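Structures are listed in the sections that come next.
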Structure 1
Amino acid sequence: MKKIIFIFLLLIPLKTFSISASSAIVMDLDNGRVLYGYNLDSQKLIASTTKIMTALIAIEKGNLNQVVKVSDIIYKAYGSALYIEVGEEITLKDLLYGLMLRSGNDAALVIAETISGSKEEFVYLMNEYATNLEMTNTVFYNPSGLEEDDGTGNLSTVRDMAKLMKYAMENSTFREIVKTKEHTVKTNYKTYVWHNKNKLLNEEYITGGKTGFTEKARRTLVSTGSKDNVNLVVVTLNDPNDWADHKELYKSTFKNYTSYLVINHKKFKVKGDNYYTDGNLFVKNDYYLTLNKSELKKVSLNINLLKLKDYANDDIVGYVEVNLDGTIYHKEPIYIKKYAKGEEKLSWWQKFKRWLFNW
């Protein structure tokens, strides 16, 4: 009987959630740590979540106030669209709102042409960005996410898309766009009122995201959320139940993980240092790490002092590293403040003896 039970347990899926996606990930938005996931590096079609990269490049490379005159490149677009017209004048920033809120494929082509002169040159830039972000299993063929005429489409993984979204959310303009529920635009032709397709924005903890769908890719979704200083990015690919799955992943992660203060700058001390005896060692910032209860006891702080011969006040004299299971998740500089003339560093025993003598 014991053998039968053992075999049965081995057959139980390792997923802890009932998720219908082909692949999924929950990543710490602050440091890129994977908190949950499966099929992390399985390459799949990503549909319009592609537009995260398109928007990011346009924000970093373009002039958002530039007035763009729409060219006939929009005739090559199909599917989800803003229905902008040739000759229409619209700012690059407004095009980005249309790209991310309404998933306009016509907007994607106009943006690519505006930034790089052609779709081909823009795609080259997209793949260059992917390389720099260490998205090792990603390849882009276009700025929209639609499949090409030969059936090929943009490919990535949940891990790579989480990396991309983590980087993109560091940009304040990107954050503002993807959290917007409604945006009104006036051009020389007409007025648009765009509502965000991301239904998750109705949840108070959701801070942004991008939807995607094609017949071949099926439903794809990237979202970000924050609660009690726990900041997450969730990605699902080929998920027929993505809205509910994302909610469940946030709910479970918020329940099981807490943001812990692991470096307290007010209480920071270096014990056993006999080198920097002429000053006080300190750090300037607190650092929080999202952990479950079992991980908290595994966190350690590694102190590395540089032992400089010449140093002045506020010089960096070392680093404190936050270590969890052999991985360094943060590195905080250690500074020195020299004691004033006549001031000296005393041990607790020396202080006690001096107090006792004076008493």
Structure 2
Amino acid sequence: MNLIKNIFIAAALFISNAALAQDEPTSGALGFRERIYDFGTLEENMRFATHRFVFKNTGTTPIKILNVETSCGCTTPTWSENIIKPNDSGYVDARYETTNRLGTFDKTITVYSNSKINPIQYLNIKGNVIRPQPTTIGAPIPNIGNLQADLINLTFDPLLDNQILKKEFRLTNNSDFTATIQPLGPGRIPDYITIEGFPQSLEPGESQKVIVTIDGIKAPSYGFGGFEIPVISSSYGNFYLGINVNYNRKQYFPTLSAKKLKKAAKLVVTPTSLNFGEVPSGGYLNGYFDFKNDGKSPLTIHQIVPDCPCITLTVPKTTLAPGETMRVKVLFDTVTKNGKKGLGIWIVSNDPTQPERNIWVQATFPEIKKRQCADCPF
């Protein structure tokens, strides 16, 4: 972006100067008293260090500063925005932020003006930021690596299936050295997530805002889900940060009147629980649930998921017409089961009165006695 902006500025300067060239034998010129300033040693707790670069218009025509850029976000420029007449003076201020920026620095300030003679000029600030000097004997210990995030958990709850939501966190390099950060390669982030502002590197004390956008339309399932954004850097003290993204995806239902609710889909499950009673463990139990659409619109079963992989379901279809019924078969593997068990089957449907529900599979198995010692009988 800076390159493109510089090209436009250079083009504007060329056109402006070409128009003046026929009438003006000379042009305005920026004559800075100094181009390099050394702050020397600065203590971190001073927060900001500012230096004013003063210039004089040494030409014969008025001059104006068009823009000032710095090589780092840690340096903020301000400048004379008025037109400077011949022999008048102006300034460029460079304010350097010392907080969390321990160590030496050397930053460039680029000044763009409408001068025909010197339209682009460079200034420089440098120095060394140290920790506040202790009142007791002892030397400050450099921080050799500490990349931190202000949030490690981003929670989207609820995430409706018609929403696109954003949250942000901030990465800060609280060390004395530049931290390079590994890019997020293909497959590291789900396709329903976009990330903006993920840095490639952070200078000492530099902070970067990262924006995470989650698409509830594309997210793959309802209920709770999540993943981790890996932040892998050269920061010795904390080379790996995991930013956890969690969501609870739910269906969006517009506000429905009583009349519209009567026309909606309605899921009726019979029985609401399947109780096998007291049975020996080690075999398979078979049962079923009957699903009926008791509404006046098509019923869609978005998800039907058991709590335990020991339960296998046979679901004939996922859409039921009004009045239609289907039988869902249940196969319960009881190997290693012990004591009372109550396992849920989670159902997500487009029934607006109860879009999420659990039905239960229950059984009681004889207690299995454990050995009290290696040589003891059962």
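Worth pointing out:
- Computing distance in nm of label points 7 Å out along Cα→Cβ at positions 54 and 334 across structures 1, 2 gives 5.0 for structure 1.
- Structures 1, 2, by volume of the Cα convex hull per residue in Å³, for residues 102-157 alone: label with the highest value: 2
- Of the structures 1, 2, the one that 13.9 was derived from, the read-out being mean count of other Cβ atoms within 10 Å over residues 62-69: 1
- Answer label among 1, 2 for the case where helix-only ellipticity at 222 nm (-39500 (n - 2.57) for each DSSP H run of 4 or more, over all residues; to 500), calculated from the coordinates, equals -8500: 1
- Test item: relative contact order in percent (Cα under 8 Å, 6 or more apart) calculated as 11, pick one of 1, 2: 2
- Identity of the structure behind 35.2 (criterion: mean projected area of the Cα convex hull in nm², calculated), options 1, 2: 2
- When distance in nm of label points 7 Å out along Cα→Cβ at positions 166 and 246 is computed for each of 1, 2, the largest belongs to: 2
Any read-out appearing in this document is the output of simple, stated calculations on the displayed coordinates, not a laboratory observation. Because the structure is predicted, anything quoted here is derived from the model rather than measured. Cβ atoms are built from the backbone, for glycine too; each structure is taken alone.
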